[in-house]
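The structures come next, written out as structure tokens.
Any read-out appearing in this document is the output of simple, stated calculations on the displayed coordinates, not a laboratory observation. None of these values were measured; they are calculated from a predicted model. Cβ atoms are built from the backbone, for glycine too; each structure is taken alone.
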Structure 1
Amino acid sequence: MTMRSVPLGPTDTRVPNIVAGMMRIRDKSDDEIRDLYRAARDAGVTFFDHADIYGGQMHACEERFGSALALRPAEREEVVLQTKAGIVPAEGSYDSSHAHIVSSVEGSLRALRTDYVDVLLIHRPDALVEPEEVARAFDELAQSGKVRAFGVSNHTPRQIDLLRTAVRQPIVANQLQLSLSHSSIVTQGLAANMAAEDAVVRDGGGVLDYCRLHGITVQAWSPFQRSDGNGVLLGAEDLPDLTAELDRLAARHDVTPTAIATAWITRHPAGMQVVLGTTTPERVTAAAAGSDIPLTRAEWYGLVRAAGHAVP
């Protein structure tokens, strides 16, 4: 199994194109978390994605990860820990103020039992954002060595441009929802200038092309989720064409359908990362096998059509 690396934004750092997401580990035992971590490491995954809100209360999943693994300094240097800030569930609001960002990071550091996080993302666009506040927080966290790189999640091109009026650090990543079923950021452009529903922009205003133009690494979250949000697309009986095509290509490449669904994303020349949400070690292994499958153009576009998207 070959794990392909991609650039982390415009930096010289390279990271695996498969990421282990830790949003569902709160109720897992220490042994289960260690097994998940080891399966990821064995597959070549060294990048672990967190957020302060994961687990139903602030820093819950980060705390489970930190306490279960208790990474020694040498091992900590081998992995990339990414977390997010900016959602305030107790208030039903977003907060990208200097005070909230800094306070959230301090909580993440304590929970993860580390002196620094490698990447911090602003989790959701804040309609009340003041770019100078974000910049002040980023400067403070960078200068103190508590955060090494900064990015965003679910942001449009103009929202990123607004932040960049004040933020001095490069925006290294934008984490966006993407799967074969939920694929507007990729497929909307294929149907540009077409009629009916494709006249409505659902791709964030060309966000994928924007990220490529500006050297921002796209991280695909929920890579196997259906567009309607009702479960995963893998093996879905009401998606017979997609299921059949995934099975056919899995047999051709001697991998699982999970690997093919992963490869559809990793094959894209944007050099995206796929953020897994599973807590099952075997599924991590299966998905990681899709890191570097050389899907042909015909295979890639065949999956687009099988998923029900227009290829005019």
Structure 2
Amino acid sequence: MARTLAIRLSSLGDVAMAIPVVYSVANRYPVDEFILLTKKPLLPLFINKPPNLEIFPIHTKGKYKGITGIWKLIRKLDKRGIDQIADLHQVLRSIGIDWYFRLKGKKIAVIDKDKKDKKALTRRKKKKVTPLKSSFERYQRVFEELGYNASLNFVSLFATKDKREETRIGIAPFAKHQCKIYPFEKMEEVVRLLNENLSTKIFLFGGKEEYRSLENLAKKYERVEAIAGHLTFFEELLIMNSLDIMLSMDSANMHLASLVNIPVVSIWGATHPYAGFYGYNQDLGNAIQLDMDCRPCSVFGNKSCWRGNFSCMRDITPEQIVEKIMINLR
């Protein structure tokens, strides 16, 4: 029996992408014990986790902040009898943990982020627009280096699908960075067209800071409900589990919807599915994007538009988006 520490902190989307891999490995090796070090606010995400998987949640800006905080964390982990480490993150905190346990003779496997190829994909001139390894593949390789069979058998966070008689569509119109957000006035047109042409319930997803914009939008149309800021994380996942389809940006909501095994139509601007951050088990044909020489210009969408007109998003029409949704609902 081995006790393996997996490390994946950082953003919600990145942690969500680790779940299919971590769950698949833990379920395949029930005799081994697995500990996942992650951020405490993400604890509600780990629904129906394997019984041999323990979540080790921390506040990275609390007592484990900085060098002294990393040392406190290492000392706490050292008491857990760690045999090996799957570093799915490779940042200062995880590097410090790796260093300590490597000195103790433990086996360490670290993710290859492939920064060189990502830079080639997004550089301004002479881009190499070819598919890179997905985050799922990179996580799998880490576990394989530790001797595990990391093939994926994950299906959903929920054992059953909450199917309703009415058609249900989720729309998550926001993302962390502006260059990944479809213009809101155009998204309103998408909502209008769906509301007029389908007898369906539409749920608007977003963060607490976005609830006012979404509530104002919902008030304009029938059968549209803004749930942003009103529900717990778990309750939002329950709503997602009842959807027939989700419309999202390149955002965490794309990954959350993927974790409950529903099709996602996603809109891409500055970023590109080729960078490796596409939703789990999602059809690449459902990615709406324009073929432009300047795309992609960013791996994460945190750079300004080179052209200055954001046309990679603005030139996508609401009709294109609605048509893609309608095809999936047939």
Practice item. Supply the structure label, taken from 1, 2, corresponding to distance in nm of label points 7 Å out along Cα→Cβ at positions 17 and 257 with the calculated value 2.3. Key: 1
Study note, to complete from the structure: One of 1, 2 was used to calculate distance in nm of label points 7 Å out along Cα→Cβ at positions 193 and 249, yielding 2.0; that structure is 2
Review point. If Rg and Dmax of the Cα atoms in Å is computed to be 20.6, 64, which of 1, 2 is the source?
Key: 2
Revision key, fill the gap. Matching 1.0 (distance in nm of label points 7 Å out along Cα→Cβ at positions 65 and 153, computed) against labels 1, 2 points to structure 1
